[in-house]
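What follows is calculated from the coordinates using simple rules that are stated; it is not laboratory data. Values in this document were obtained by computation on a predicted structure and should not be read as measured data. Cβ atoms are built from the backbone, for glycine too; each structure is taken alone.
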Structure 1
């Protein structure tokens, strides 16, 4: 029995329930919705390398957290468009933002567009409504990848909900904790702020972006001495603030994983979420990999 990309989307929407809201953030970014699906791959980012791996494994529908065109729009190369988030996205509020993408003549745009068309691929971006679910699957996936699931302590409300809970870890130095995280996630590099010998044991874990007021609020939470995050909104604010936190005698630290490293495990949860409702074709997670490398 054949199934189209549009039918896959309709099943996702049905399982999601009445809370699904139309938004330009979640949309078909490339290919035709009526394309017959041979297999599905979920990923953090539909890079050209991921697309090639999908084709090699017989997958032609790619469901991604980020856009193939490096921006918030559904046009080749990003272009300019206004963005809105669904009102039930508890990680933030509705907002309007304008972004510029690469021009359609950019060689990377041309190469990707030609590969997508030549291989009859379809790319659907699923970001805002995925985040709007009561369970923060991105957080749960990251905790699972770290082996921290058993350390989760909800602070009230919906378990594994957005901004709900902390992780009680065995006491260890900030340096040893960072090394353990690096090894567990198999990443090339992470960044650490704070004194290496600081003992940490109560952590806030986030796959998302932190602003300085968020960091200050979490550091004020009783017992929290470690923040593990995807990325800071402003690098200069976080790094300069961390100097003064440490030098003022506060025994706290932070670890920056990078956006891709922190988001990819949740995209594996996306594949697990889809598998029970799409049984006609194989579904797998294809990681995009780290965008940067370290010299050794």
Structure 2
């Protein structure tokens, strides 16, 4: 039982919240309440949860020495020695296999995306995380691949579905914002920062603040432009999607507050799962999006 518990902890189920972005394509295709469409998105979500857990096991194996210098990560099962490297690698292989099989059953192109995601993260574990700026882009591309997997899963049922390039752009910029915020918090480890992550030798608070400001402004601008873009208005038949922009602005500003005033942000998933104002804001954004995109169909609101 202890072994199973250690494996489950290392799989980091709380981090599966990142994979929820897979449901964005089905939501903005206005097919969220279409059972076949939702179920195929759910299947893709499950495949990515398995793949991402396999990646976490790999990361914990490769980072076990560096994690021992981190005030929180030193207690992870592999870093602390409670889970052996051999057992972790066996678990990783099983998770990857299950993910690949499931993705192939959904659609071969979904398998291709999942394999690309795993390849990206393997490259990140062994090389990319040591290259300044590229490490942040690697994290961002991981979110884009999740988005693409959600879209490709839907194309099993409806080949005409295409993911908007605006959504991909917003995902890229928003992910870069979170990645640079994460690096800034890690610098707070002071003298142990470089021992935990070598790229922190090349980052500085001033530089990261500039990157955060740029990605923050670009994310808000890209999202706002997307809601007003003529093609977006024609697709959804409404200009009311702009009503969701204030929630995006507040969410980003709240996250900046958490990073700068509360010295947190090293784990975006932890922030999203514990910060109540941010949770309420996300819920309100989701409700507003559903009302704008589905209100006419569900309750005849418009």
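Here helix-only ellipticity at 222 nm (-39500 (n - 2.57) for each DSSP H run of 4 or more, over all residues; to 500) has been calculated and equals -9500, so which of 1, 2 was it run on?
1
Taking 17, 38, 24, 14, 7, 0 as the value of P(r) over Cα pairs in 10 Å bins from 0, in percent, for residues 135-214 alone derived from one of the structures shown (1, 2), identify that structure.
Comparing all candidates, it corresponds to 2.
Assign the value 25.8, calculated as mean count of other Cβ atoms within 10 Å over residues 39-46, to the correct structure from 1, 2.
Label of the originating structure: 1.
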